[in-house]
Structure I
Amino acid sequence: MSEGAGGQEMVEAATTAITSRLGSRRPSVAVVLGSGLGFFAQRIQDAVTIPYREIPGFPEPTVIGHGGELVAGRLAGKEVIAQSGRFHLYEGHDAGIAALPVRTFAALGVSTLLLTNAAGGIRRTFAQGTVMLIADHINLTFRNPLLGRVLTGEERFPDMSDPYDPRLRALAREVALDRRVSLNEGVYVQLLGPSYETPAEIRMLERLGADAVGMSTVVEVIAARARGLQCLGFSVVTNPASGISPNKLNHTEVMETARRVTGELGSLIEGIIRRL
């Protein structure tokens, strides 16, 4: 996907298929929903739902908690499109496929990308259910969606000094204060997965400056910045990372915690979109 004309052709085919279903809708904001956070899509009004099986190049998600559809409509007075279900590297997809939805959103005319994920908490003060505004990230997947030829509309060497837009982060803090949503801020690290980290690995990540760890988001943001999209990211800390707590980790707990926080995070995202 990430190399040569094939990548461009896939973006164009997906864009054409989605545009045909959107009609006159022209979303300016895209929201990527992480594990267990798909309920946010229910906030979208006058919605059109497009299953991935109807979009060329979009694989069906294989992970519980990822719906496998795009939902487009109106939210807080804006035209939005939500991605319910990611394509993870650990499912066997390359970085180009993981970034295909983001590239397609850019081709649709989206200018602002809001991303959410479920993450393990590395910072020891993070309680289960903490919402973390992503200030910066670390890419430890050793994958990059920009490998190969430069796709149309992308920079070869995008600046990553502010991957998460400072103006949007300031807006997020203002909305959180207005809506009484507790919001922390920190550094997110993406690993390849799918196994959870060992306690030794978490100690390493802590020394590297990471506050939360997950298996998504960073690769998507790299592609988004290459396309000039403004990005804003949130991690829902669904569990303490390995070694921080004596409890064993499991995906069911991740989804349950994410669903519990959906209302709080949904209110925050809706407030941000209203003030864009």
Structure II
Amino acid sequence: MKVVKIQFHIADREYFFLPEFSQSSSYQEDDFLANKKVIVETELGIDMGTILAMVDLEEADIPKDLKSMLRPATADDEVEMVKKSSAYSGYLKQVNDLAKQYELKIKVVDVAESFDSQRLTFYFTADNRIDFRDLVKDLGKILHKKIRLQQIGVRDQAKIDGDYGPCGLPLCCKNWLKALGNVNAEYIKDQNLMHRGNERLSGACGRLKCCLRYEEEAYKYGLDKLPKVGDQIKTGAGMGRVTSINPLRQTVELDIDGARVEYPYLQGRVCEKNCEINKE
């Protein structure tokens, strides 16, 4: 079944809607293209979302009570949302000042107002779970709107703030990467990057760079075909101990009586004739 995948804020999860509009009888396929703005009704009220894609879902994966969208957003709708954003810096100052009064160890990094102007959502980071019920009550009284606080991670904060990576390009998470996924220290070991140090392997968020997982599948595939460091391999020059491996080149470096020799490793054995790469 075809459904439309929509996101309301860059740090929000994705939501699914039917590829139709309940308040518009005439619409075209172009209305469902990626990056198109639409007006939808959610449990929290009426809001403007951005279409990410039209996708096919298996019946078992289709959310219950899937709704139609209300209508495509107009140019005037988008202008109205831009006008709302002019007040965001003031909202952020108010909530951060109030959080300090309550001695809440949080950092509010962004805010979004719903299309119907009934709700403000504040996005914050914190090291631990925070009881912000009193903060929400006070904000509601001050701002005269429904208040929603959503805790996000430091990767999401980098996604909101945006920056440039050491590659010179905008951060992937800000520019195009929708699903941040998981990056762990095992990737560093697989890709033989231990010598790089944490500083060079960490992104703007302070966590391991997302790009470490781009080639991880290729490394895993290559590693499955190679022996382990420390394994003993018989060669024409004698027994050799594996000192290092290169999963992308599919080579092994052997220590044979003190000499380091790098061989291609094909079909479960070293290739010794006419394919030796380097010999010290």
Structure III
Amino acid sequence: MLVLEAVSYRYAGAERPAIRQVSLTLDKGEVLGVVGPSEAGKTTLCLVASGLAPRAIRGAMDGRVLLDGADTTALPMHEMAARAGICFQHPQTQLSGICGTVFEEIAFGPMNLGLQRDDVVVRTWDALDVLGITALAERDPMQLSGGQMQLVAIGGLLALRPAHLILDEPTAQLDPGGTRLVGECLARLAAGGASILITEQKTDLLERICGRVVVLEKGGIVAAGPTDEVLAAAGLAAMGVAAPSRVRVRRALAGAGFGDGAIMDALH
């Protein structure tokens, strides 16, 4: 379980907190989506939840972050990495830059945890297989497309097998096929017990995989609840958050004068 208790975070030199009084609970096997406008605090939330802030990112934090009951401020970084993995929207920030092949890149994290060689190999092939990128195993990771790099970065995260995954717009550079692949992978991981916190602009993806969604604005949670209710709220558009395709189609049909029966037929 991942728990944030009234967490506020202010970067060094900043006048105001990037997030303020954020409280949320992420249960085992749950996928929690986060949406909001630009500068709402979504990336900061991910950094705090993963333990990178304030440890690796300078700033001041109030409140507590608990991983399976343990305060993250008391956990060594290597233990944090084994418990909670984070993936950013730009894969260049994730890749080591020192590995000659995709296989070595994905194996890099487990190797640094001191795992046995056979375990590292199994984890690496499993991650490649889950993401459908086994054909890239011998490729140079720095010679891949942006979307392929992102899948490799996610693969390195999966190879660590953390109980908690924190994903900051992980499909930003992926095409619809890659986005669908990642969504299916995350759904399987959640079914296996992983808890997943994901920020995304692609609300169609969140609608498919999330049980709940929270809305951030100006660093605070302004709405939270079941995914279908939150993502259908009229106020999201004013924040620059697009509703899922299903909601937009429903609204267009209703605006054209179609009744509920015709709308349901069209959506199915």
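Here are some notes:
- Which of I, II, III leads on distance in nm of label points 7 Å out along Cα→Cβ at positions 39 and 111, largest value: III
- Structure from which 18.6 was derived, mean count of other Cβ atoms within 10 Å over residues 47-54, options I, II, III: II
- When semi-axes √(5λ) of the Cα gyration tensor in Å is computed for each of I, II, III, the one that comes out at 52, 26, 15 is II.
Where a number appears in this text, it was derived from the coordinates with a stated rule and is not lab data. These numbers were taken from a predicted model, which means no experiment stands behind them. Cβ atoms are built from the backbone, for glycine too; each structure is taken alone.
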